[in-house]
Structure I
Amino acid sequence: MILIAAAWIIALLGLGGIALDRVLVGSLTNSFDEQLQTTLSSMVNAADLDDVGEVRFLRPLGDQRFSEPYSGLYWQVSATGQPSFPSRSLWDRLLDARPPRDCRKPCKFETTRFAGEPLRVVARQVRLPGIDTLFYFQVAQSTRDLDRQIAATRGILFWSLGVLGLGLIAMAGLQSTLGLSPLGRVSTAIAAIRSGSARRVEADVPLEVASLVSEINELLEHNESQAEAARRHAGNLAHALKTPMSVLIGETRGRTDPLARTVEAQVQVMRRHVDHQLARARAAGQRGASASRTPVWPALGAIIRTVERIHTEREITIDLAGDKDWQFRGERQDLDEMVGNLIDNAALHGGGRVFVTVGGAGDRLEIMIEDDGAGIAPEDRARLFARGERLDTDKPGTGLGLAIVRDVAEIYGGHVELDESEDLGGLLVRLILPGERRAPEPAAL
């Protein structure tokens, strides 16, 4: 908007400046010519013939410059067959005695007869009383004074239009900035909603933008209601499926035939799929509407204690280190879902040693989980994120853990990276999530 306004202002001021320049230059030139024409009329009125038929003036012309050599103001009277009668200011020079055209009416033209001194000439051919000879009267003046006046006028015009243009562009910029600032506040409010720090647009906006804010808030409310309805239906469906799955699991207990074992395994896979989809639905809804902040350190401590109690069949050591002030911008149960899967995998597939580190930078929280297992070849790491993909089929599981972690992390705008642990030699998993460091509490007085 500012660039378009600036281009339009410059174009209009340029056209206006050209037109005004022509008017001013024409006015100065006409005023210059009128002075010469007045002097020419005075010459004609004062001219008379002497006894030998030469032109003489009955009274001297008033301008003193006609008597000063090379003063820049000259007159001359010429006639065919007679010597020219010049002003003293011409000194040893003469104007052209022949008119460039029929000048029985006043003629105006410019001449460069004198080197370095362009002249503006007003001339007229006149017959004096009592003689048929056609006399050629000329008044000439150097255009240096006219050029100086034109240059000074153009300078004033240029600076005036320049200051006016800058003022108009500045006003257009200020108007555009102030006019669009409410939209900037709305954009900031929407960014706060995306980050989870707000649920509605609460920006102070003028009446013209208030209807937009109202529509955005109504759209957010509608989306929340739709998402809540979808999550409720998904939860109802999941609970409806869990009951018959529990019945099937109960029927297979105590039976060792192949059919019972197959049914039990497939029901466990179905249950894991249901849990996976429920986790995705819950995370998607909470990402759009929640402004929760979850302290990371206490959550990790609880998960580690739970995993250590689960894996009692062998000795497992899980160490936790890093920055204790980080918090996750999301729900506690989603953090538990992601980190719990990763730590459980590390404990299950590692050699018994797991190292968890908390860190990050800016608004990115980083949780690293390392184990002392055999590791995974780089070409096989991408396969782990595929649903149902398992590289170690000797251990229990459905192959959905990393897929759930990746899906929930991406819903929050994060991601998962796999690498090799330099300290333990096994797999290193980096979980990158939106986060922030808690402000330090004020010291007690």
Structure II
Amino acid sequence: MRASYTRLLNAGLAAAGLLLSSGAMAQGPHDGHHAPAPANAASTPAPPSLSASAKRIYDQSRLQLLQVRTLLKGQDSQASVGSGFLVDESGLLITNYHVVSQYALEPDRYRLRFATTDGLEGPVELIDIDVRHDLALLRLPARHPAIRGALPFRPASQPLTKGERIFSMGNPRDVTFAVVEGNFNGLVERSFDPLIYYAGSINPGMSGGPVLDDEGRVVGINVSAMVFAEQISFLVPGGDAQALLERSRTKTHPLATPVWPTITQQVLAYQDELTRRFLAQPWRDGGHEHYRLPMPQEQFMRCWGGNTASEAKGIRTESTRCRMEHNLFIRDSLRLGYLDFEQYRMDGKQIGPLRFSRLYSQRFGANASMNTGKERTAPQCKESFVDSHGLPVRAVVCMNAYKKLKGLYDLTVLAATVDDERQGVQGQFEANGVSFGNAMKLTAHYLEGFGWKRAH
């Protein structure tokens, strides 16, 4: 299996135009992408008093508001608690996928139950999931007394305006059902998929609850809050939940076995779109005097720059980091579907070439690591020197496969210019959760971004 996987990597790289010689690079613990947890993070407490509008909205929607609990089978111990809301007269309800992810992945160990604001309880079935938008569709037992109408969705033809008052519902920290007033502040910039910026407090336990306009119509679904920030929370647009409802409302059989095949299918479709849109963006000018460098656009990535204090060693370093803040939650130990980029420009003109060469080599791949553990196979790496438009580049390409998401891989590409004995540029590009074919396309695209600014 290991030999065939290595041959597959070699063949793919050759097809991408990258003739690599044998060689491997040791990998350590992953210390790359750290996205905000999609589970609702603690924020500031809700205002102590509510307006008359908030009271009216809560009173008219509370019978459609539910708590969703994941319990261990055979006992009443709670594994997770979230919120949800009825969207159909037949008893269908919407919540976040991450609220029910434990049950979805291990239905033999867990069970799902719901509770209403007035104390009704019962079992609930999982009908469908949408991991891309962190949504799940559930169903109450037929003719259960808790089925009392449904919350309507605000039409897409009536978009919210910035500053408009909206109302978040849920059961924060399993304390009690609550309503939190806040404001619509538009969509999050540089997000791959639309995400609403909600100026209000969302706390753990409110995940999956509805956010309503002044007429009691759903405009979004609670999904997360920014850690170490005040009143910065995020909502899945209501249109995504409505699309899941329309796609799956006629399904009669619940998801009673682990949903890995469904997740795999959805992630494969997502990463195809992500790769296509990324490859369609031309590289930005990296601003280097001599080199043409692969610097990503910021359409759905956010970039930061900085200077590294290495003067004591005689090397001046400038760094750039670009990353997607959007990722796909699969379970607490597994998030994927994002791109990450780092670049270091190193100037050692104040020291001798031998010392620069030693320090430059030590720096190469210093931050590189790949997730392994129980979710992925061990990485396979190939190293060589490539000619990128006349510029010699040292390249290392590493991949490892997901054990339960067949056909998906993590990719890390390390690159370093090797044309000058006292200066150079090193880069690292990561794609987490992509197909083998797309990994090869991304590798070729990244390495082809290197070159000269003028003829040499």
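Only the coordinates and a few stated rules stand behind these numbers; no lab work does. These numbers were taken from a predicted model, which means no experiment stands behind them. Cβ atoms are built from the backbone, for glycine too; each structure is taken alone.
Quick notes on this structure:
- Winner on distance in nm of label points 7 Å out along Cα→Cβ at positions 100 and 364 once structures I, II are ranked, highest first: I
- Computing relative contact order in percent (Cα under 8 Å, 6 or more apart) across structures I, II gives 17 for structure II.
- Computed -6000 for helix-only ellipticity at 222 nm (-39500 (n - 2.57) for each DSSP H run of 4 or more, over all residues; to 500) - originating structure among I, II: II
- Test item: Kirkwood radius over Cα pairs in Å, for residues 204-323 alone calculated as 19.6, pick one of I, II: II
- Taking distance in nm of label points 7 Å out along Cα→Cβ at positions 164 and 220 as the measure, the highest value among I, II is held by I.
- Value 1.04, calculated as Rg/Rh (Cα atoms, Kirkwood Rh), assigned to which of I, II: II
- Structure (I, II) behind the derived value 0.8 of distance in nm of label points 7 Å out along Cα→Cβ at positions 340 and 412: II
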